[in-house]
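Before anything else, here is the set of structures, which you'll find just below.
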Structure I
């Protein structure tokens, strides 16, 4: 799981950014809008599982013996826990009700936070992951 895995994650990030942005145009009071909301919610959940089982599992393992990686991972873990909890609360809030105008405003905030998180993750954690993979498989 080296460069192709990271490229896959980057592709997923781009897709998720587009899907979140497209939600801004959806009317969540309509059945189709709810379907889109659930679809994007599921896509985010699957993506987070893929990252947790690959990227974060590798980083956690490396952090056991490398204090610098441990510190970096700890910082990112706090950030993702907050963003994750806020994301779940957002989707729960609009799962069955919610004002479309409030929805768009809250989604815009969530989208902006997601973009910021993705940029940091790709700049810092993907680089760390690549370095760890290069040490494990120097070929």
Structure II
């Protein structure tokens, strides 16, 4: 399994912006199909095991058999995922852990220190982010 790639992101709060980093895991078409088939096999395998559970097998087996193709399709349509990341909260300057999430930009997350919503966007090659520390470093 691949480790993912590092991507720099802009963390935007109510008044400031900082820079952080996330790890992005992306799958090509072949890998997505493999993941979908693995998901389908898992659901159908659980349906086979559920046959042995008295009473509940009337509900579990049909549910798992029907849910399997839907879960497999959804898994195979997922092109990438954010594995996690880190940065600094733009509002309270506390270390900020970016949670694992689907890679649909912009992301939002809550700071565990100040409980404010942080908007997370990838930084393109031609954009710049001015942070307080960068501004101070340039002024010296």
Structure III
């Protein structure tokens, strides 16, 4: 068993953020194992598999623009990483500026791919998209 380090988790989060900002569902899906479980909602069944994760991101990517992200590693233990992740973006259909503040729990396999991903998030509409997420990792 290869444990996750703060540095490797930080790099994974940076790649996740980059894929989000660049609206790149391919890059995002490649961060996950072929049989990964992705829990976008704690009360709903997970997305299962890299293809389902790709499809989820592809739908979301076309609806959002002007994305900015930041993250902070909160803890690592064994194969688990926990982080705070923030994002700001504009919803194309409405022009609404939105801020997200999330907690991620990500479990990794021996190849460094995420095999189980859980997120809890809150959102709010914001008039100040120029205000950056408040973490230094941008």
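Derivation of every value follows stated rules applied to the coordinates shown; laboratory data play no part. Bear in mind the structure is a predicted one, so any value in this text is a computation, not a measurement.
Some values worked out for this structure:
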read-out: Per relative contact order in percent (Cα under 8 Å, 6 or more apart), the highest-valued of structures I, II, III; value: I
read-out: Structure from which 16.7, 55 was derived, Rg and Dmax of the Cα atoms in Å, options I, II, III; value: I
read-out: Structure from which -27000 was derived, helix-only ellipticity at 222 nm (-39500 (n - 2.57) for each DSSP H run of 4 or more, over all residues; to 500), options I, II, III; value: I
